[in-house]
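Peer 1: These notes open a run of structures that come right after.
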Structure I
Amino acid sequence: MQHNVGEGHPECPARLVAIRDQLIASQLFDFLTEVEAPVVSDEQLARVHAPRYLEYLEMSLPLAGTFRLDSDTAMSPGTLIAAKRAAGAVVRAVDLVCSHQAPNAFCAIRPPGHHAESAKAMGFCYYNNLAVGVRHAQFRHGLERIAIIDFDVHHGNGTEEIFRDDPHVLMCSIFQHPFFPYCGDAPLGENMVNVPMKAGSSGADFRKVVQEQWWPRLTAFDPQMIFISAGFDAHREDDMGSMGLVEADYEWVTRELMRFAAEHCEGRIVSVLEGGYELSPLGRSVAAHIRALSDG
């Protein structure tokens with residue numbers, strides 16, 4: 001909540017308030033176990049990010065006001081502790097799921113992470129939270145095949161850059177194209193299943209991609225764990241993009257992933273909040289996502 005780069009910025013503290021409020025209103029919150037996020041360790045960050053980049057972020061942190069890393073991405077005094085807890089949340093979620101203390105987990109975190117590359121902040125992202133969790137699952141828990149699902153309206157360029165040509169990781173994504181960050185249509189590696197979608201694409205279009213392009217690759221890969229970059233800005237009410245998904249689409253894909261995970265990877269799923277900036281559809285979509293995750 002202390003990561004706040006100015007009034008009017010879409011990636012604002014109110015996003016987490018909207019999610020919690022909707023979970024309470026939907027009578028889901030009392031059935032969930034809430035775990036406080038720890039601070040990620042330097043070692044865990046260094047598995048993903050270059051040392052000079054990590055030093056640059058520390059040196060750029062302002063004592064007051066904001067410091068702009070690029071036209072979209074700024075830092076406030078509370079940014080890095082929030083970012084370190086966001087990455088730490090994914091690490092903690094991995095530990096809980098891999099040790100069977102939780103069947104799955106949703107990380108309600110900010111700032112998001114999937115645009116952060118190994119040595120570059122962009123798109124409101126500083127550390128690649130999901131990538132830190134994936135590396136932790138590999139190094140700490142010995143997992144050799146991990147699938148990443150990204151349904152944010154923006155392409156997860158940072159995640160793709162970090163895991164390009166990694167035979168132990170398969171990334172399946174949809175994203176509006178052409179659109180920020182204006183890449184992804186030409187995959188960086190054979191392990192990337194990038195599916196650009198036109199503005200105005202519907203839930204039916206999305207479901208067709210999942211069934212016809214994601215499932216064959218996922219089935220052949222046979223992952224031991226699934227990570228979800230859960231961005232909800234492809235919702236038709238979110239002005240950040242121009243796609244037409246609704247809550248039912250997010251619930252559907254989550255239930256499909258739950259079914260797949262039960263068959264292939266002992267149900268292990270860690271979902272990580274990315275985008276979603278219109279507060280009401282964000283809250284409703286996350287509630288639908290969590291309802292599906294908790295029904296397993």
Structure II
Amino acid sequence: MSTATNTIPTITLNDSNTMPRLGYGVFQVPDAQTTAAVETALETGYRSIDTAAIYGNEAGVGRALASSGIKREELFVTTKLWIADLGRTSVHDAMNASLEKLGLDHVDLYLIHWPGTDTAAYLESWQALEELRSAGLTRSIGVSNFLPAQLENIIGLGGAIPAVNQVELHPFLQNRETTAVNRAHGITTEAWSPLAQGAVLNDPAVLAAAEAHGVTPAQVVLRWHLQQGNVVIPKSVTASRMASNLDVFGFDLDAGQIAALDLLERDGRTGPFPGTFNG
């Protein structure tokens with residue numbers, strides 16, 4: 001199989017903006033290595049890049065974007081507000097700091113990275129994100145790691161509904177209650193840690209599907225995400241794996257293979273629990 005950039009499908013968000021269904025994440029990539037990694041990703045065909053203030057590599061992403069020669073309108077850049085910056089004034093300062101590091105005048109998607117345990121703080125921050133969108137500093141706004149009750153609190157404000165909820169999601173942790181609430185409100189689910197840090201790749205159901213289609217186990221799991229309707233952001237700093245992770249549009253898992261992966265749910269969380277994590 002081969003994948004050209006223009007074959008990466010997009011999804012229309014609830015604010016009418018579009019987003020690539022598959023992007024490149026830079027979590028845990030040191031800033032010094034990020035520029036080369038993102039340059040390789042862009043050369044491979046990725047156009048959606050996901051970073052965050054807490055990753056410490058926004059500047060590295062920015063250098064890669066600047067050197068790529070790719071038109072800004074062809075790129076989709078996501079960054080995130082850290083818990084320590086929750087609050088109306090600090091949200092604006094955090095956004096300005098991120099834009100300076102990225103070398104951009106706006107991002108395509110700005111997310112509250114974690115809700116934290118202070119409801120008032122994330123609700124105030126959400127209203128500040130609405131201000132950022134109105135000011136043209138971000139095209140879309142959303143959240144990350146929000147549980148159903150936290151989403152309902154934001155929706156209860158009566159303003160904008162998050163365009164995206166980025167959550168840990170993979171066959172071992174399918175977050176079904178959260179994804180159901182996302183669907184009910186037209187919120188796009190975006191999966192981080194989509195391969196469970198590699199833990200799912202040796203599962204017999206994944207291996208069987210990979211053999212049947214002549215693809216890698218990682219390609220099977222990424223295809224499962226796409227067929228579930230998720231946006232997915234795998235991470236690798238290895239060029240061959242970047243290419244392989246992008247090459248998932250030439251086959252479909254059948255209903256039995258999808259069902260077999262659906263049965264792998266085991267509450268296999270690899271990251272913090274959003275209801276108690278406070279940075």
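Peer 1: Among I, II, considering only distance in nm of label points 7 Å out along Cα→Cβ at positions 34 and 58, which has the greatest calculated value?
Peer 2: If we compare distance in nm of label points 7 Å out along Cα→Cβ at positions 34 and 58 over I, II, the biggest value is for I.
Peer 1: Then there's this: Looking at distance in nm of label points 7 Å out along Cα→Cβ at positions 162 and 210, point out which structure of I, II has the largest value.
Peer 2: When distance in nm of label points 7 Å out along Cα→Cβ at positions 162 and 210 is computed for each of I, II, structure II gives the biggest number.
Peer 1: Quick one: Cα extents along the principal axes in Å, for residues 98-177 alone came out at 36, 29, 24 when computed from one of I, II, so which one is it?
Peer 2: The read-out comes from structure I.
Peer 1: When FRET efficiency 1/(1 + (r/R0)^6) of positions 114 and 218 (r between Cβ atoms, R0 = 30 Å, to 0.05) is calculated, the result is 0.70; to which of the structures I, II does this value belong? Please list the in-between numbers first.
Peer 2: Working: I: 0.95; II: 0.70.
The correct label is II.
A short reminder: the numbers here are calculations on the coordinates, not readings from a lab. These numbers were taken from a predicted model, which means no experiment stands behind them. Cβ atoms are built from the backbone, for glycine too; each structure is taken alone.
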